[in-house]
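What follows is a set of structures for review.
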Structure P
Amino acid sequence: MPDRKAIHRAISLIGMPGSGKSTVGVLLAKRLGLDFVDTDLLIQSRENATLPEIIARTDHQYLRDLEERVLLEMPINTTSVISTGGSVVYSPLVMERLAAQTTVVYLQAQFATVEYRISLAPDRGIASPGNHTLADVYAERVPLYEQYAHIIIDVDEDAPESIAGHIIANLDAISG
């Protein structure tokens, strides 16, 4: 197990809905002895509503703006794993902050994986224009995830515990 002291920065997880940011984030935080922060939960707590409820009563742009405000205002603790919302990459201000203060890990899932996992939770809130298909959102976001990532981890085949292990191995490689 890596020494917690070897982790000098917080870890931010980015990726499409269904890529496992929350699930892997909890496991990663547990294995490293770090705190876990889910920004979707921070947003929901602030609005006293779920993400789909927020989108239904406002629109996708309101949710993106809210996400930006929450992520710019929240403290970034060096002993944290941060699971971000899938649309966080639309905010250059947030991504510049995360890139400067955290190690950004992109949980890369192929479109078929994302499509299948989202079908298991169809009430998931995705901040995108109503005329965008999931394929449109995927095509738009993937280059942004790749642009901001310090580490890219494929999540299509492995179990969440293995994915957490791959992240730790990559963190060790870049900090060692």
Structure Q
Amino acid sequence: MTSYKEKLNLISTFMFDVDGVLTNGDVTLLHNEIVRTLNSRDAYAIQYAAKMGYKIMIITGGNSQDVKDRLIALGVHEVHLSSFNKLQVYEKIKEAHNLTDEQILYMGDDIPDYQVMQHAGVAACPQDAAIEIKHISHYQSPYNGGRHCVRDVIEQTLRVQKKWFSEQAFEW
């Protein structure tokens, strides 16, 4: 059986859910506006991976243009909002970018992510993910959603591929 660390060698694309992965899942209502908090260490890792040539994709059921704009500014290639059939979106992304399941690390935290995670080459989740998600994950980050779990999986992947903290990181 191949360990998740060995599978990281094939990863070229990261896909993430937003609420519960890039955020802690809390939603603050402020004058009819939903406010979410993104972690700066997760944001740095996304930016770093994008600059290193990895594809970063977001598949979320949420519908926040502000979140989309911020993620695109970090180097995320595509943000798919209002994705209620995440597997269908996942398959369309694979086809459009000529990807295989083995090239994709998907991190999700709850039941809407379940089907996609069954297909991804590496299925990962935050420590506080739903139990059903933990059962199918190849890797459970020791960090909760919105608290460095995204940084954790990106950094591990790039370290395995010897691209983390490389000389190229200082050239930007």
Structure R
Amino acid sequence: MKNVLGILFAASLLAVTVISSAMAGEILLKFNGGIGVVPVSSVAGTQNADGTFPNANRNDVRGIPPGGQPWVIESLKADVTVDGRIRVDGRGLLLAGGNGIGTTGGQQVRAVLFCGPVPGFTAHSSGLAALEPDGDFRVDDVLDSAPPSTCENPVLLIVNAGGRWFAAGIPQ
């Protein structure tokens, strides 16, 4: 009888371990496609002689300011698991304006996942990844904190080391 109980206990423990391991790799969120940043969301007032406007609204997202120039991204795919692992494959993240047009501007980027409504959201960040000369990058990391089991209103931003966003993922 002791042997049977011992075997049942071991089998139960193994089942819990297997289920926990499987859940740890379970996909919580997927993003497919990317949107490059346009730094100004709107302008108002009469245009000045130099082409500027007296009032401009910065394109902040979840309190994160945009990069100073427009950026484009060819493609972006990302998966976030329930235990906070994030994998991002970005292609062609390049400056779309200014004197550095068509380059990476020597930037490094991180993925930042936001969950929840505004206000009241939580933010979860990866470590930095270098942009290759063609704008490709990969993030394979664990977020600094696990996202909630239900991530409402998910927003995935690709942010530089200075805290400015360059691209956003499109939730699937």
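Name the one structure among P, Q, R that Rg and Dmax of the Cα atoms in Å, for residues 30-101 alone of 12.6, 39 was derived from.
Clearly, the read-out refers to P.
Here distance in nm of label points 7 Å out along Cα→Cβ at positions 46 and 86 has been calculated and equals 2.0, so which of P, Q, R was it run on?
Computed on structure P.
With Rg and Dmax of the Cα atoms in Å derived from the coordinates and found to be 14.9, 52, which of P, Q, R does the value describe?
Label of the originating structure: Q.
Of the structures labelled P, Q, R, which one yields -10000 when helix-only ellipticity at 222 nm (-39500 (n - 2.57) for each DSSP H run of 4 or more, over all residues; to 500) is computed from its coordinates?
Considering all the candidates, the number was obtained from Q.
Any idea which of P, Q, R comes out highest on relative contact order in percent (Cα under 8 Å, 6 or more apart)?
Biggest value here belongs to P.
Values quoted throughout were computed directly from the atomic coordinates according to the rules given, and no laboratory measurement underlies them. What you see is a predicted model, and the numbers here were worked out from it, not measured in a lab. Cβ atoms are built from the backbone, for glycine too; each structure is taken alone.
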